[in-house]
Structure formats: structure tokens, C-alpha cells
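Multiple structures are listed underneath, in C-alpha cells.
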Structure 1
């Protein structure tokens, strides 16, 4: 492949890179005769020269800068069509794994003999791992690895791939994935035990396992998963193929299983798998493939091991599956069903029977959209299955569920409240909502609009790091934040404005937070630390400033503004060092910082009021339907 091959972009790429909507790109094409002409593609999806588009945008005074990561990504998009994009991402990943393992070999040989070197260094990957044949692409990837590290570089490319193939790829939501791994594999991960995902996609549920096992139908996705896990330092074993028809890990018993299987897949192998020994709880009906995945997961976990699997909401009550649901309850295998959102999905928690006495109750949790209520309910249930858990969960006697329907839908078993209790709950929710809403009226800071934009001299975070005004810190690479005596500030805590919720063991490598530290997540949440004593959690970046020359709240506001822009699909999360920071005297920084704090407080207030409003709305609907509330008489 020739190094001079032109990198192309489509209209969506231009919008993302220029941080505008697609409508703006359409307007540019219509209104400006000098806008670059298509160089390829189709009439409905034309392709443009990236260099020509960049030159046009800069000539017309529009903000435009292509990061090295985006340059790599766009060259990859130019190299192959979308159907082969996953294969190319996997092959680039194999090359990054080679750079991670054999950095000196690349420096010594360059693009010469790369295929043989990569193949030798990545023999533990599933399938062929021959690197791309484009020397220019390899050099760009190597530069990206030098700048950001092979792992961060590949995570960036994976994020771009998931974004580009969002309609074809099913990726577990980050908050749901975190909940599943905490519940099913928290203790296992701390001990270094094996965690299996038999439908692993691009590896989302296995990223924090030390000894992950996985299988994926798509060979390219299996390769991507293996590269991601190996770059994270895990001892990974990933197989390609259909888990139900062609089990790639026969006889393997993991310490825990997590799974987000494909829903409503009719062609799952019903005819071929009749009599399969995995169907210990009954032959799954043709229209119940999810119950086949449940039994496949149970067959691959050790006795006493936990399975966390996402299920469609209908699987808890569909009539064809009632026999299997009943058998799972009688054996003590199914322990909890939690509805994670109205309409699903549901989270099923199962434990493979080990001969001990099973509980006589099932935990049911109707979480609405508040995932934070699931874990406390599950922890309380594991301590005492007979006691009522906190929050919206409840325990239901298994004997009461074994009726003609065996309906395990959490909303159908919501505990009934007395009129007095409901009235107290509704009245309290109404009072709290009104009190929170009342504080918002005076919350916006005093700001004035200028007739003309004020030109402020700026520097960048990277320059401030070089001059010593900022020190960048990150958590130890193998740190866990699940349990231990040392409190840990997690990415979820930063996003929610909550106190540290994690815990870890004491380690000299921990980064302990100080008041005035600025902490940011990859998705743009930023906060200034006010209390000492907690450790910095994974997936967070800490900015430690010289407070005599740089105000922490001022820096946090600048990072928040920049990261809000990067949260648009348009810009790279790997360019934090390029974030612009106005060059202001420290006194002026503190004035700006005070306003930034007021804006952050307003955001927290809005978040709290929205949560209270959702509770009030849910109680209102439930109370009207259940007879605990009625409309007020006219004039009252």
C-alpha cells in the first residue's frame, strides 16, 4: 500500500472533528462554492480529502485540529470498508501489543520484518494477528503509542470503533458493567480468580479481571477483546466461535461468570442442541434463547460460584419459560432478579448449587433507573436471605412464586404500603422536592454578557505541566477499588458529586488526595477535592497545582469546559494536555474560580432536584393506581 494514499472523511467525520452538527457541514457544502469536492464514496455518502477540508476550515477561520489519534483513526477508515473495520482494529491492536512487549524490536527494525516479529510476539492471541501492510499507518500507530502508551492508544481506537459501529455492536453500558462485575466478580478479582464472559463482545465486562476467560462469535471482536485484556496486564484466554453451538472452553469452570448475551436470537441452535448436558434445568424453548445462555453460564461456573447475566424483562414472566424458572428456583440456583430500568434489562444473579442448603427466598429489586439500590439489597440478602433488604427490594418466599405462572417480574411483587405509610412517603418526597427546587432560584451566578468576545491570552495544560504549575498523577495500574480499609474516590463518585465509595488495601503506590487537588474522569466530570484521606481511584486523572500561582477551582472550570466539548463525539479524550487555560493573574483566577464553584453547585442542585422529582413522579403514579392517592377536589 502506498504511503501517499489520501486520508478521507465523510460528513459525519467532518462534523465530529470540527465539533459541529452534521447540519452545519451540509450548510457549508450548500453555501460555499469553494468547499472541497468529494473525492470518493457515493452520492448519498460522499468522501472528502481530509487535508483539503482542514485547509478550507482554517482558511475560513473555523476551529479545526486533528489529533494524532484521529489521524490514525481516519487513515484506518480510509484503508478498509466498514465491513472489515473490526478486523483492521484487531490487527492494529496486535501491532500495539507487539510495541508494548517488544519496544526495542520496533526501534531496531522499523517496518522491516514486522509481520514475523508481531506474529512471534503475539502468539497468545486468537486467530491470525498479522499487522496492517500500510507502513505509513504503522508509523502513525507507533507515534500514537509513544505519545499515549499502547494501552491508551488502543482504548481510543476501540472507542472510535464502537462509535462507528454502534448499530451493529451491542456494548454493555459502563454503569451496568461496573455493577455486574462488582456483584459477581468483586471478591474473585481481588483473589486473582477466573472470570468468564461467554458472549464477551469487545471485552467490556472483562476489563478489570486478572484472569479473564471469554468467547465471542465474531473473530475480529474476539481479537479486539484479547488485545485489550493483554494490554491491561491480564492473563487472558479468549476463544472465537459460537458459545452455544461450539463451546470454545469445554470443561472449564470459572470462579465467576458475567454475561450480556444477545436477546431474542431465534437461530441459536435449538434443533442441534436437543439433549445437551448443559440443559440441567430443562430444554430451553425455541423462543427462549436467554434461558439457554443462563444454563450455559451455570455449566461453566464452579459449585458455589456466582453468575450475573442480563436478561430481557419478558424472560421473567414468559409462559414458555416457566418450567425452567421453576426448576432454577427449586434448586436454589436463581437468587435475585433486579429490574435495572423500566422495560428492562433485568439482572439475574445465580449461584451454582454446591450441596449446601439453598435459601427459601428470592430477592426481587425494582430499581427503576437507580442502580445504586441494587448492590446494598444484594449484600443484605447474602447476609440474611430471610430479612427484608433496604430500599425498593424485597424477599419473596420461593414457595409463593411456584404457581401457574412463576412470574419473577420485580414490579409485580413490589411491597404494598399502608395508606398512612404511603401518605407519609409521598408528603415527605413532595416537601423535599419543593425545598430543593426553591434553592435553585438564586443558584445561578451573576454573569454578564459582553457585546464583543473578550480575547484572553491562553496557555495549555501541557505547558503548565512543563513549567511545574501542574503535576499529573494516576492510580496504580493494578489497583482495585472494591473493598478494603482505605477509602477510594471512584469515577462514579466524581460523576455523581458523591463522597468516596470505594475501598482498597494500604499500598505505598497509592496516590492519596489532598485538599485543592483537581480530579477528572475521561467523560468530563471534574471536581476539586476538599477533604483529605481518600486514595485516587482507577480511570481518574489528578491535577495537583501550585495554589500560589494557579487556582484549583479555576483550573477545574477550564477542564470542565474543555471536557464538555470533548464529550461531543467530535474530539479526542487523549488530548487533555492541549486544553486551553486563560492566562490570568491569581486574583482574577480566584474570581473566575468562585463562579465556577457556583456553577458546579448549581449542577449538583439540579441533579438532586431531578432525582427527587423522579421519586415524586413514581410515587404519584403508583399512588393513583394503587388507591393511596386521588386527585384533589376542584378549588382545593
Structure 2
């Protein structure tokens, strides 16, 4: 998505009076390091997490915290293609009050986390605010996150419009996880003009005051609790395992609702234990789950001491990182940009790779920045992969062998999981990669993936022959599940699914903007390439809530024959498909396999064309 995105019409925003927040000094269920006495053990030393990890404690003056977060926001608010990365961490306790609220504004490449074991251990009286800045609403409000804390909304004097709700008005690659909002939440930037947004992701959260979707063209909420409910829908809103979600009603309104999420595994997170020591908690995998993992006590999982991790900094060599991994250490990537000319090799089962502040691995000399061997139970979370100027065959490869030719790593009980893993081809610089993500292992979970061939960036970094990339995601493994799959602008198939028993819950796609002519974007007698291609050999596949949009601004006359291609078999079932043509530029002739009405540029712009179910060659409108 970009400022070139189409503009959706949203319902009028809900305006609310400022709610009453908890009073200053209210106790929270947190763990505070004990006061030292002559017989007490000394507090553990704080780890070196680098200069761009800022840790706040509840005894700091609110004015000082506000000034520090405001200064970081001033640097990051417009730094869409910048290189600075930040993590703002809050130790257990209460921050701000009804009379002196704390509003943490969140810019690009900024992660805001509570350091408690549970969301209730850190309370912010005020808000954590994300909005657009470039005149496109929030269509470019990418690459930031908030997690593991509680928010009592208190409006900030002079900026009540933005702060009278918990405003998290974002698009792709800006997840909200493990957050308890006691008041109303808005995912629409209704203070801005225009006020568009497109592509949010929420997981393991409780939005007690309900939520306004507003202008969000597509949105996914997984394993959460919506409290007072959800309002508004545009094109493609998907819920799975979410208490209080709207009933299934696609396409009018376009709600796709699954009572339970087939497979889920929440993102690992950093926290401080009762002794003041830093640890990483790794949640357990769940099957057929609903609601938050922390609704009835601590999240199930395992806790690892930070001493089990190699804490990497951008100045560390890849050889040093690989040596630590080979010795059995996990990997914590502190904020920054890492140049990777030789693959970071994850070879041990159950290794955890956790990035802070959207730590970014940039390919050098055509390297694959990270590979995972044929092992199970690996977690890769909070990491961004950038293509370099020399073409890489892939940016992340999970499993070294194709399933039909070797090992089938992975088990249902111990799946490998990728959470909040983002890929970029071009934007800050020229980038080239044949494929962004290749999944060769079985039983892999893809949870909030954004693979983006850039449609905008710094001068000279974007163009049909400049930031080249054929395919975003290739799945060769069996029993792979995607929950929140965003793949955009690749030059051939955006997604190719070769494995058996694959499942996708929520898919969002834009076809490439910039093909110069039809000859450059076609294969055989088919115009363009499908956004989501299930291989002809596959016998079993199922997906829910898929949207694909066309906006060929370089050549508005271009056609794509269809957005979805699947084999005609009874166990291949596609639910709730949407295509849309945008801004009078480009046409999708059919929705799936030559069936479904056309989304025609200049004729039915912005009007979704839908199929509610497709299987064995039969489409239901």
C-alpha cells in the first residue's frame, strides 16, 4: 500500500467523550524489583541491548518519559525509509495518570512493549498513538508495533481528537499484540484528511471498549476479545478465534468469521522476572483456539533466561552470530540494520530468533540473509528482511530441502513459527530477490507476514527493471498454516502454494503497479499472474477471507485474467474471495479460475467483486 492507494469511503467516525482513567497510584498486577536490604540479593545487571533500546521505570517523572518518547517520535515520524530503529520498553508499573496522561507517539521502526509477564503488569494512563503523516491518511503507516501492556485512555489536552480513543491507525507491518485497552479503540485516522487505512493486524488482545474499523480496507483480528464489539467494514474483514467478533456475513457486510483459529502460536517476548532479570517467554502452540492466551492466568509456554541468548548488535560479524548459534545459543537482535553477506544459519531445533525495534537484515552480494535447517520448533519473530542490490535467490529459507526430495522437518506438536516477519524489495535502496520467503518444512505457521515489493521509495529505488522480484512467498512444505498473509506487487505469482493441506486465514494483495505493457506481464495466453496460486498437483487446501486489488498506474489498460488459481478438486475450498479495481487503472477479468465478475478500471472502481465459496470448479456468489 502507498499514498498511491485508492481511497475508500468510510462511515462517519464515532466521536466519544473522554473516558475516566484510573487514578494515579492505582495498583497494578505487576512485579516490581524488591527494595534492596542488607540481606537482599543484588538486582541482576541490565543487559546491553544497545543505545536504541530505551527502558522506562515507573518512578521516572511522566514529563521526562513524555519528552524522551516525543524526541524519538520527532526523528521517526517521517523516516519511512530511514535506518534508525528503536525499542521503547516499560518495566512493570503504572505510567501517567488521569491528570497527567502519557501519550506515547509511535513512528517508523519503533516498538513499544511492556516488560511484564502479562499485559496487566504495565499500565499506561494515556495512550499509545499511531497515525499517518504524509497526506494519505494511514496508508503508509508501516513498520511499528505495540504489545504486552494495558491502556486506560486519557485524552491529552490540545490533541483530544487523536487521544480520546486508543488510536492505532495503521496499515501493514504494524501489529498490536497482547494489549488490553480498557476504553474504545480506533483503527481509523479520523482526525486526518484523507482518513484512509489499509491492512491492520491484531492478536491476543482485549479491546474492552470495542473498536472502530472505519476506513480500514482490510483487517485481521485473531484470538482476541472485542468487548463492546466492532463497527464498520470496507472490503475484507476477517476474524478467527475472537470473542465478540461480528457474525459471518460476507459479502454484506464483508465479515469472514471463524469461531476458532486452526493453529496459532503467539510471538515470543522479552520480560523482567520477579528478581529483576531479563527473560524471553516463548508461548506454546495452540490448536482450534479462541480468546486471549492470558484471559485466565499466565500464557502457557516456556521461559528462557537471557543468558541463553546471544545478544547481537549491528557491529557484530555474521561469523560471530553463527558461532553462537552453533554453540546452542538463541539469538536476540537489538535494533539496527545488519548487513548480511553470508547466511545466518539456524541449525538447532527450538531455536528462538527475536528482533527488537524491527531489527533489519539486509542482503549483501546476493546472500540469503537467514536459513533454517531441517529442524522443528524454530521461532523467528520481529525481524525485517531487506533485499540488496545484487539478486538473492531468497531472503529467508525455512527448511533446506524440498519435501518431495528429502526430509519433512516439523511436527504438529512443535511447529516452526514466523511472527511479525516482514520482507522488502526496494524502497530505501535498490533491492532484488527472486523470492522473499521459501518454506520447505512441514508444520510451519506464518503469523503476520508482509512481503512487499516496493511501489514507492527513495529516488531510483523503484521500477519494473529496478526492484525486481518474481514471487513473494513459496510454500513447499505440507501442513503449513498462514494467519495474516500480506503479499504485494510481485512481478509474477505473488504466492505459490505447492504443499498439501495448506491453510490461509486472511490474505491481502495488490498486484504490481508498474508493469509497462501487457507483454511484460503475461504468461502463455494468460494476462498477468494470479495473486494466489495453488499448484495443480495439490489435493487438499483451504483458505478464508482473501482480497486482491489492481492498480496499474503506469499502464491503466492492463488486464489480469484472474487473481486466484486453484486445482478443481473437492478438498480444495476457497471461502470469501474479493477483487477490486482502483483509481481507473487496471482490470481483473475474473476472480478465480475464469469465474466471477470483472473488476474493471474506469467502470466499477472501488466496488468489490465477490465469490463466497469455490470448490471443485463450482463458484457460489
Structure 3
């Protein structure tokens, strides 16, 4: 084995796998080090990809050339479109995956890259010399010009189930040594973070007749843009819905002193937007009914994931409260729920390239950065991999703008403030969410893909999609028109378009509130004898329907962006006599590069912003 690499990734989860996949596309020598007992790109918590805000991230990763969408399509066993009753801007794709198939397909995909070496060893020491030197517990030494750390929940990881405590990053996997042991110069947050998972239930012990089935939606699109939009690679199955009740919550509340979260055993901070059932019990004392989604972990696995009852309560308490839930009265727990505490890097020390500011060539991505989901991790991983590769090649770095990507929103949020809780991405974090939709991902991301200088099937496909969009946009702008003839009025009545009292343009038809613009545009193009890719029709129809709203949002956004993008010199500001001492401390901590980043620092006073803005104009 040649132990010298251009880029070396430590950790083979979703962040590490994306970093390795994209870096190897640049023709560089890439190494991926992952623990012997850990599957690559595994789904140790809920085996699902996507969700509100997260589905947009998966499609952005896909448009950049990532692998998450490809693998999710191969392993998907249930598809849903979330927020389907709401506007297109907040609709998001969610795919339940078979956890065995997901990691199988991910490993197969990574193995196709000739210049990618997968190393199954545990990292012991990382030194920063002329190059980065990595020593493993197995006694091997590796070197690399760039290193990407994607160790997830494994850094000083500790598992909690009631009073039981074991070292590890997840069940049956060893922990990694702490950041301070690996890199003496790296800053971690003073508070550790915590995440958790529910017990896994034997599928044969569930009474499905008491549960509400949730069928797979064959109208939900695949994630990978080059997949057939509605094809399915794996068998599709139903998920099921049940609920907790007063007895469930009474058992949990009666055992508060045995909960590691409340008795002081766990010091880490958990995710506010994905609380454990103990958190729900004491945060919402007036509420006893909570949804529990009964989700198979795979087609051939015996384990069921009861989504909604994440817990670290003792095993006997878990068994008691689970059996109070309708349909789970005879449930047998195969793996008990647990919480994980782990170290988190101080992301205010990172640039928007995901590079550690004071150590050039060292990058971080994933849950070690304080995020809480597979998709967020993968989004950071692909950006870290891209920028490490571009830096090695001496090319201009890539920064995604928060105004046209959710990944850009997430990364700027991460590096602009010190995290005080695990970060979760959702649509409300984007100031421009009417534009940053799932349907127009290729339009938004193509300029970033082009900036990579790569050339492959994906690039040709994206160009063909953009060409089709231009043709269809021109078609509905210039040629599609409906006159108030008797024939057209009869046609409108026949197909359910409503009355036709005056001549209207096609865009006016698409904007009628009672009509689905996508279906209307598909029908009308087929009627004309024109054939377009289904995703092209969807993109153009949605953009046409919401054009006025989007234009107004863009105008407002541009006003803000002109100031937000202006460069600032944080070192000058930190010495200014016109800025308060407290604000100068925060500026020194975060080191903002733009006025927009300065605005987003918590605790910066309006007077400081007014002073800086006045001196930028």
C-alpha cells in the first residue's frame, strides 16, 4: 500500500463518503479511513433520507455530483412528499431506505473509484508537519496534503442507557479519541452535544391491525436527477402510525430520576427540534399523545424503528412504556434505545470552505461540526471535499451563497456563531425559500457545478435540462395564448380549467388558484405535440405560477444582499474605538468576512451595525 495521499478523510459516514466520492472525481489520490466495525455511509439512527429542508439539500448534493441521491434511489423502500398540501416552496422529498442496501450500494459506488483507497483502521494520532501525518492503532502511518475530519459522534463518544454507560460512537462501535488528543491546536466547544435513538422492536411482535398504514407514494420523484423520475429500484412497503397515551407518559414521568438526561448523568446538549420522549414528557406536560411512526429498517431485517420515542431511559422502563402503545402491547425490544454524548468542534473557527482557519489544509464536516442529520453532514462533506481538492490543485475555492442554496444557508449559519445546541436545517432558515426549491435545483446549482471544471454525463445532462427549460419558457411566453372562441370555452369546461370570459395568456391560466400548474402545463404541451422532460415541465410551471411573488422576493433580497456581500476587515473593527467592548469580543471570536456575517452574529448591537454600514457605503 502506498501510504501517501493528496487528500485523506477520517471517518466514513455520510460526510466522509461524500468528501471521498467528490474528491476522487478530481483525479487525486484519496484515502478514506474508517473504523473496522463501522459500515460506510451507514444510517445508525432512522434509515431515512430527506425531509423538510433536507430533501432540498439532497438534491443540491446531487446537482454538485454527490452520491447521496443515487444511493437513496437504489435503496428506497418508501417515498413521501412532505408538505404536499402546502406551497411548492416548502414541499420536500423523504425516502425511507433499507439500511443494509443503503450501505451496500454506497460501498459499491465508492469502490468504483480507482484512485480511492478505503482503509479499515482506527486513527490514533494526527500531526501537522510539512504534511499531515496520521498514525493508526494498527501501527500504520499515512501522510496527506489535505485532511478532512468527519468523525460524527465518535469523538470521545459515550453511550447511555439508564445507568449503563459504555464508550463508543454508536452501538457496537468503538469511540475515537478526543479532538484535543488528535490535534493540540483544535478548539472544541466547552459543552458536549447529545443525540439519541429509540429502541428497535422485533417486527413479528407488532399487531399491525391496530396501526394506520402509510403507503409509499409512487408520485414522489427520485432524488438523482438522472434517474427515471418515478421508477423504483427496490420493493415498496408501507410505514405505520400509532400514538403514545397517558399511560405511556405516566411511566416516563414516574422515572424522571432514572433518566440520564435529568439526573445529571448526561451533560451534553440535545437537539431542540428532535427531542427524546423524556424531553417531550416534561416539556409538554399537558400533552400525552405523540405520533409514533412504525418504520421497518429494511426489507429483510427483523428490526422496526419506532420514530418518535427516542430515549435513554433504563431498559426495564423502555420495555414498560413501549408496551402501553397501541399495537406494541407484545413488543419485544431487540436493541434498547440509547443516547450518545460526543465532542464538537468550534465551528466559528472554520471558514465557509469548511477549513480550519488557523490550520490550512485541515477541514471538518458532519456531526462533529454540531449538526444533527445525514443530509446536513453530507452537504458539508461534499463542500469540504470540493474545497480541499480545489486547494490542492491551486484553483479558486467554492462558496455557496445562502440566497440560492440550503447548503449555503447551513454553512454560513454554522461558521457565523458558536453553537449552543445541535443544528438542524429547515426551510424557515432561508430568507429566499420561494426561490430555493426542490424543483429548480439544477438551475440554482449548475453555476457551482461548472466552477468545478469537471466534465461527465452529469454535466451534459444538466446542460440539456437547462436548454429545455429555456425552450419551454420561450414557448409559453411567446406562443401559448387562449382566445375567447366557442371552441376554447368548450375545451376549458371539458378539462376543468374554469370559465373563459376574456383572452388570457398561458401564464394567466397557470396562475389560476384552483389549478395544478404542473399538470396543466404537461397536458397542454402534450396537446401541442411537444415532449419535455417531466422535471423541466415541473420547474417551468412552478416558476410561472409564483413568478410575481418570486420577483418581489428577489428585489427585496437583492437590496439586502448588496450590503450583506460587502467585505469587511474584522481586525480593523476589533480595534475600533466606535464599537463596544462586548461587540469587539464577538467579532474577534467569529472573525466575519462580510457585513452579512457580522449581522448574523448573536449579540452584535444595532449601533455597531449602523456604524459599520455607514462606513461601507
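With volume of the Cα convex hull per residue in Å³ derived from the coordinates and found to be 180, which of 1, 2, 3 does the value describe? Structure 3 accounts for this read-out. Among candidates 1, 2, 3, the computation of distance in nm of label points 7 Å out along Cα→Cβ at positions 220 and 580 that gave 1.7 used structure 2.
For mean projected area of the Cα convex hull in nm², for residues 44-395 alone, the highest value in the series 1, 2, 3 is held by structure 1.
Tell me which of 1, 2, 3 gives 0.40 when you compute FRET efficiency 1/(1 + (r/R0)^6) of positions 188 and 276 (r between Cβ atoms, R0 = 25 Å, to 0.05). The read-out comes from structure 1. When helix-only ellipticity at 222 nm (-39500 (n - 2.57) for each DSSP H run of 4 or more, over all residues; to 500) is computed for each of 1, 2, 3, the one that comes out at -1500 is 2.
Structures 1, 2, 3 were shown, and distance in nm of label points 7 Å out along Cα→Cβ at positions 436 and 588 at 3.8 was computed from 1.
Throughout, read-outs are computed from the coordinates displayed, never taken from laboratory work. Computed from a prediction, not measured in an experiment: that's the story for all the values here. Cβ atoms are built from the backbone, for glycine too; each structure is taken alone.
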